[in-house]
Structure P
Amino acid sequence: MSFKKGTVSEEFENALKIGRPPNIVQLFPNSMALIVSGKVIDRAMIKKGKAMTIAANGRNHFVIRGALRAAQRANAAIILEIAKSEGGGNAYCPVNYWNLARQTDAVMNELGITVPVAIHADHYGIKSEKDVESARVEIPTMFEAGITSIAIDASHMPDADNLSANLALKTYLPEWAGYETEIGEIKGKLGLSTADEALFLIQGLNANDAFPDWIALNNGTTHGIEQSDEGIQVPLTAQIHEVLAKYNISGAQHGTSGNSSERLRNIVQKTNTTKANVATALQMISWGVKVNDFGNAILDEHGEFLKMPSAGMTDDMWHEMVHYANERDIKGGNYKKLNLPFENKLLALPRDIRERMAQGVEDFVYNLLTQAFNAQDTAPLALEAILEAGSHDLGPKSARIEDPNQWTEDKIQERAATLDPDKGPAGDFDD
């Protein structure tokens, strides 16, 4: 499929004219791909009600293709994203902050994808003041390269510093861009987020005219290979979202891989979540690793991954990948680090193999969108949001309701001192 004259609706053509942000128009002036702000995707889920969409971590090209095909099939607005650890300055993936939009635009035009798609810089990690300073230079380059939404993740820092980092960097985001903030470093059941620290962050931002579209929590999940059945804690998530209700902020669910469809449906029905990150499952499925219905990789009696002969890459390529990993003592969740050295080898496989790699991702994502996330038929709602606004810029969902005089630097420190500082054990929990 590709674009042909008369194959798109008048609504799509109008949305294409006004809905693409300025950076996307400049990068791709002749494109028919409706790449939009993350705000548009969030509003589409809100319009449908009790719906969330996938934020697919495009660790390789096959994930990007498969996720886009699934979105078209489900008529769903989606997000494609990459995290700083995956695609930042020290990336372990070939897809990065500076080429994700270009790959997405190319595939959308090639395949005739007409659903709206946002390009999200996930987990833009800030762990020190030095990171804040480098971000002042780096963030603008990411938007120049086609990012349309970003997560400022300073959750590794104390609460006051998290707030300060968000305030310092918010000025480097275009007003039209999607904006996510985060509390609680993602560590499974350790260092769980609290309503108090969520309220502290959102109130402090609100007082300073910063209005995030999403907040991410540590609500009981992990990145990588899920090791237990604890999973997402829905009651905790619902409690925090209720406390934040008057600020009109949606939830962003991290670490979705490994959670059952029932749990994911509960997240949709019982919380205000509109964005669900899926990374590891899509990578494994594209490679042909055997997973359960939740996207969890299934291990053999020796703790090794099981490759399905009729799925993903060729068996010979899989053996080469495993040998490479064994030589470097790469195991378990760290198989993610094989994306970069093997991308070109995978792209050089025969067409039918590449096709089944993308097809596996498509089928899994389509099932999530339609059976767990309630995201089907949200693409027209995204178009409606653009046309109703008459612009690529949908504006904030909230207005300032907090008194700035109560959120001076001194008072921020005083308030932060009353919060529980326990964020769980130290360690590298990056995705």
Structure Q
Amino acid sequence: MGQSLMVEKHNFTRLIEGTITSPKGFKAGGLHCGIKKKRLDLGWLYSDVPASVAGVYTTNLFQAAPLIVTQESIAIENKIQAVLVNSGNANACTGEEGLKNALEMRDSFARSLGIEHHYVAVTSTGVIGEQLPIDKIKNGIDQIDVSNNGDGQFENAILTTDTTVKNLALTLEIDGKEVVIGGAAKGSGMIHPNMATMLGFVTTDALIEPGALHVALKEVTNQSFNMITVDGDTSTNDMVLVLANGLAENQVLSPKHPEWKAFLAGLKMVCEELAKMIARDGEGATKLIEVEVAGALEKETAAAISKTIVGSSLVKTAIFGSDANWGRIVCAVGYSGKKIDPSKVTVKIGPITVVENGMPQQFNEALAKAYLDNELIKIFVNLHEGEAKAVAWGCDLTYDYVRINASYRT
């Protein structure tokens, strides 16, 4: 999906036909180690030098073993040089044996690379509650050659119910140096704000200290990955990691750097595009829904309302059926938990105003249906109370979502 993006400019930032390995010094690949029947199921990412790292993680209290191991590794030095990802098995709710397997997964990869164990991050995605086939993973590790760059293999190896790979890259200029940011992600179901069944990996050759990178990631996550929802379920495994290896040789980035905002804009663009790819690829989805809420007194209010609308099963099914049922939208606004004045609310479905000042407006049903037959549906809500706004993304809810999740383990 990332390969189909058109080139665009934003704050001297340019999307390119690239991937997670477009930044200097990064290589990636994937292979089949036997967790899945046929498809690639073991992916790896490698930096020529240890990279500054920042991560955000699922809010689910049942954090999977690989997340625990990865956070422990990062805490030692805030540097990561390699990432190992398996799909098909989540290694979640697996107790002490699961933790031992996650550690062995990390340590085996580190030994094969000849690097410190805490320079390796590991993560898993797939079925919950089954022990990891660690021998198959170790056999897979023996086949990894980080001197080779497998085109698209990493992006394919991390997928579960996804229907397409998700990647992109962009360039920007900092201190007269070309800086590249690349990204890859997986996610299709169990997607809900605050990190659900989603894995995101972002690489950059920018020179930046771990503390500043964490500040940047936290800010852009709240405007991208945390603003998508597919089905309201928050999973056990998921995280976003950003690795910055400094090979672009710019001056050290921090919030005090004169071009900090340019870097932040580039990182946000990568994360936002990946987030939209995930929402668009929701299990069984046929449409991407974008909800913008404006005119709020606080950004938190706009964010909560936009996520409530895009997460409403009734709104999602109406979009699937191309039914301009605006009542479901205002209903979601009303139960969002945020205090607003209903008499001031305006709602638009695409270019069509369906509610103004809290009152329904006459509109052409045929034109509304024609708009809702598109693959991208935009809903706009104006609260007319302030200047804050937020955007959230989701997808329609289809018959196929039930079919896919009714037989996920089989």
Structure R
Amino acid sequence: MSTGGRLAEGAAVRYHPLHMANRWVALAIVFVTRTSMGYQFQSVASVGPLLVPELGLTWAQLGSLIGLYMLPGAFLALPGGMLGQRLGERRTVVASLALMVVGGLVTAASHSFAVAAAGRLLSGVGAVLMNILLAKMVADWFTEREMSTAMAVMLTSWPVGLGLAAATLGSLATRSSWRMAIAMTALAAAVGLVLIAFAYRDPPRAEARAPGPAERRARLSTRDVGLAVSAGFAWGCFNASLVAVIAFGPGMLMARGVSLGEAGFIVSLAIWVTILSVPLGGLLADRLGRPNLLIVTGSVAAGLVTLLLPVLEYPLLAFCLLGLTIGAPPGPVMSLLPKSVAPERLAPAFGVYYAVFYVMTAVTQLGAGLVRDLTGSPAAPIRVAALVMASTALGLAFFRLLERVGAADRARRHP
């Protein structure tokens, strides 16, 4: 078959109406499945005021339990991407969800910090593998068109899971127990397992052409690693800040006389607003073609709003404003790597990206908890989150610098 014929056939696969419909169905399945990760991650923070006294924890230990969910990413992100490439993405995601189910049940049954930590680590291992491969699966479906929009929609599943947990698990724990609330997250992971195992289908391109030996052996260049690290730092700062706000926001509001259930609901408003603001931010990025502007203005504005959360008179409006300002950066940030790294090296590049992301998230939660212990101020972790959020722009600056240096090197080698 001629090159033109192959291109025509590829175009037919990409733009056939059935294919276009199927990719949105696949995105919906990924969305629901990935929601379970945010739901499970946030569960410990949502029931923290009840869990701390029952297990005799310090706030730093609570922050450690929150961060431990992300810690496996520092070690498993890179090999996880390679594992999915070798064993099959869908099969690996199913196994990952099974680990999340078991880990959630172990945490719910724990009576000490050590057992709870073991359960969180087990859940985190599954979440790490799932998260990397779901991003790759979405990138495969939306390689040619609407990448920022699709990534933004996928990313919205994380805050949706956080919001569901913040809005419901605190009240559920108050009415029943914190153990029941944690166990509910295992059920959510089980739903995702069923969807991926029986409802999700790979894109026609992936079915028609498996990666060749050269692609499976493709190694990252120094430039690729630098791009992945800087983009992962930006994404890690953005998410770590939001996670810290959601984790320590209820405690800040309770210090102002708000009940646990009401505090969780108020904090969750920031998340619910992102259901609209994040996809709109991705759509705006695709339309304007100005990702730098959206990332910088969005992260700096969100940092300023976060800094004001402890002093703003009306917390309901304050958290809604935060949800609005954080809508612009996610889609463009998540699209940085797929647009700059060759497809055959994208899986290991995502591994490096997520390794940095998970380190940032874990370290930030531990740091926020330590600051709370040292100062005794419920607002101190929120101020830490504001600084981390604004640092998203710093990661973008390094990413663009590496891009320019790489372009200049190529120009010198091929004048």
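Please state which of the structures P, Q, R yields 54, 32, 21 when Cα extents along the principal axes in Å, for residues 242-369 alone is computed from it. It traces back to R. Computing helix-only ellipticity at 222 nm (-39500 (n - 2.57) for each DSSP H run of 4 or more, over all residues; to 500) across structures P, Q, R gives -13000 for structure P. 4.9 is what came out when distance in nm of label points 7 Å out along Cα→Cβ at positions 306 and 402 was calculated for one structure; which of P, Q, R is it? Derived from the structure labelled P.
Read-outs: derived from the displayed coordinates by stated rules, not from any lab. Values in this document were obtained by computation on a predicted structure and should not be read as measured data. Cβ atoms are built from the backbone, for glycine too; each structure is taken alone.
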